[in-house]
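Just so it is clear, none of the values below were taken in a lab; they were calculated from the coordinates. Because the structure is a prediction, the values reported are computed rather than measured. Cβ atoms are built from the backbone, for glycine too; each structure is taken alone.
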Structure 1
Amino acid sequence: MFQYPETFLTSRNNRLYIVQKIIFEKPDIEQINRHGLKAADMHYHTNHSDSPTRVKDALKLAKQKGFGLAITDHNQISGVIEAYELKTDVLVIPGMEVSARDGPHILVYFYTIPELKEFYEQYIHKSKRKSPYLAITLTTQEIVEKTEEYNCITVAAHPYGYLLFNKGVQKCVEAEYLNQEIIEYFDAIEVICGGMVRNLNIKAAKLAGTFDKGITGGTDGHLLRDLGHVVTCTHAEDVDGFLTDIMQRRSMVIGREKNFMLKCAMASVVLTKYIKYTAPSLKIHYEQNMPRVKRMGERAIRRIKR
């Protein structure tokens, strides 16, 4: 079992706790709660973007199991707003997953709903394209620079990307689409993403260590049964404390990846959400993958010339 090479000390009721940073196993929420920790799935989608899951169903399950969640719909905040309007007892962290024009997905978490709304209305809403859940017109650099105007934390979602797509910031860095300096703009790295494979999550954990970043984890769930299988834990009881603990590197992440069959089930459901956006979605994927195709062609030409 790979574990992050550090532990941290934190005090609660005048006692010190030593906690492992990253554990690849199914979270035992009852045990986590008994140890005075609060768990939250920090990457979850609802029917306000490309998931069939209703907000009230996600909140009901989270309350039953005893954990919180961040609703991080693609380029959309109406799911978070609905959750707050329901006045739930569940810890709900205001967030959004922004899809950059050049590929990477960026998780942005806010301390308050008004700040989230302002950021969304000022920059994201007007930058959407005809396929609303895919890449907006802003680049990674533009997005992270704009987040610095707000009291929020910026997290590199699944930094090594999904399959052939450029959906991770470090994947784009290693492909030379982005400069390594872009990582400095991020407050934390998503070190366990339920949709990724183990070796890429381990690489993400090492990336966080290399650049001294905070850590988060979430299922990247779209189905109700996904929720809570990867959680971020801190000793905080509210949004302010939870996000502050992540910023100050006092969080831990527990979870494991979905198996192949569950990933296939999720993909088949998610794809139905894009059918009516087929043409604009294909256009976006074409634009994002052209740099890779061009680079492969250039390398092939260089090899031939040798």
Structure 2
Amino acid sequence: MDGMFKVTEEQTMLRDLVKKFVRNELMPLEKNILERFASGQPAALSDEENKKLFKQCKDLGLWALDVPEEVGGANLPAVALVGVNEELGYTCVPFTFPPDSPNLHMLLATANPEQRKKYLEPYAAGETTSAIAISEPGAGGDPAGMKTKAVKDGEHWVINGRKIWISRIAKADFTIVMAVTDTNLGARGGITAFLVDKGTPGLVIARAIPMLAGQRTYEVVFEDCRVHESQVLGRLGAGFAPMQLRLTVRRLQMGSCIGMAQRALDMMVEHVGQRVTFGQKLADRQAIQWWIADAATKLHACRLMVMDAAVKQDEGRDVRMEA
């Protein structure tokens, strides 16, 4: 694969470092995660575990990898991050190198100087956490159909509506909330992003929603949630495009699923070499060999597609379709 795409020696060294971090620091925590999941708890790291891992990340330089240097990041290209995310996906331990970059990229594209100082800089430094509220019960795959509204009232905006499948909001210091500010324009100039701080009156977490692999998202209700006009992120009515930028970054990160698939393939290869039925190892059965070969072929194709999207993004091209 590296023969088709330009991967530098430094990027290869970074991936090797991440691989060691995953094997040495994350995979030993899998037992804890699975035990929590089996007991009905969220399959999540404890605050103590996260704190320890964050310190190790800073010590190793595994921090703000795709963040511009101007705010303390390494400014790595997407083609390098693909390998990083694949290695992180090799374990069931839910951990990403801080800060969570999709929201950071949206802040970079839209925040004014005051918002950069209040929100972006502490976020890039790992001092705060964030969430984003886009999806709604009737507008998941079609965010342009969102119904949550924000109405101007003097120097404030009043937000009313319901959002669903919101990750990390229970502990987020602030949330980027997408709302309709002009029903006539909709996605073409009528959707605005707002910065809503934790504890803002009217921001109500209605329920936790169990998801696959023991993860949880949340349903959130906005009931006359008032935010100052200074909390508008970017230009009024121009929230849809930077939101799409943010979603593209996250979708490329989902290349970590290749790591999960690689783990499954590795486990399968290990098992068939050990399991004996009717006096013969599974690995010696031709049908099993076909299944493994087919799985490896599909995995390689998926890896190439992710790399293709990453290369195009680094070239500044629109990769919404590929992502």
When distance in nm of label points 7 Å out along Cα→Cβ at positions 87 and 103 is computed for each of 1, 2, the largest belongs to = 1
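If P(r) over Cα pairs in 10 Å bins from 0, in percent comes out at 5, 23, 31, 25, 11, 4, 1, 0, 0 when worked out from the coordinates, which of 1, 2 was used? Write out the running numbers ahead of the final one.
Numbers: 1: 6, 29, 37, 21, 5, 2, 0; 2: 5, 23, 31, 25, 11, 4, 1, 0, 0.
It traces back to 2.
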Top of 1, 2 by distance in nm of label points 7 Å out along Cα→Cβ at positions 95 and 231, largest first = 2
Comparing distance in nm of label points 7 Å out along Cα→Cβ at positions 119 and 255 across structures 1, 2, the largest value goes to 2
Comparing 1, 2 on volume of the Cα convex hull per residue in Å³, for residues 71-182 alone, the highest sits with 2
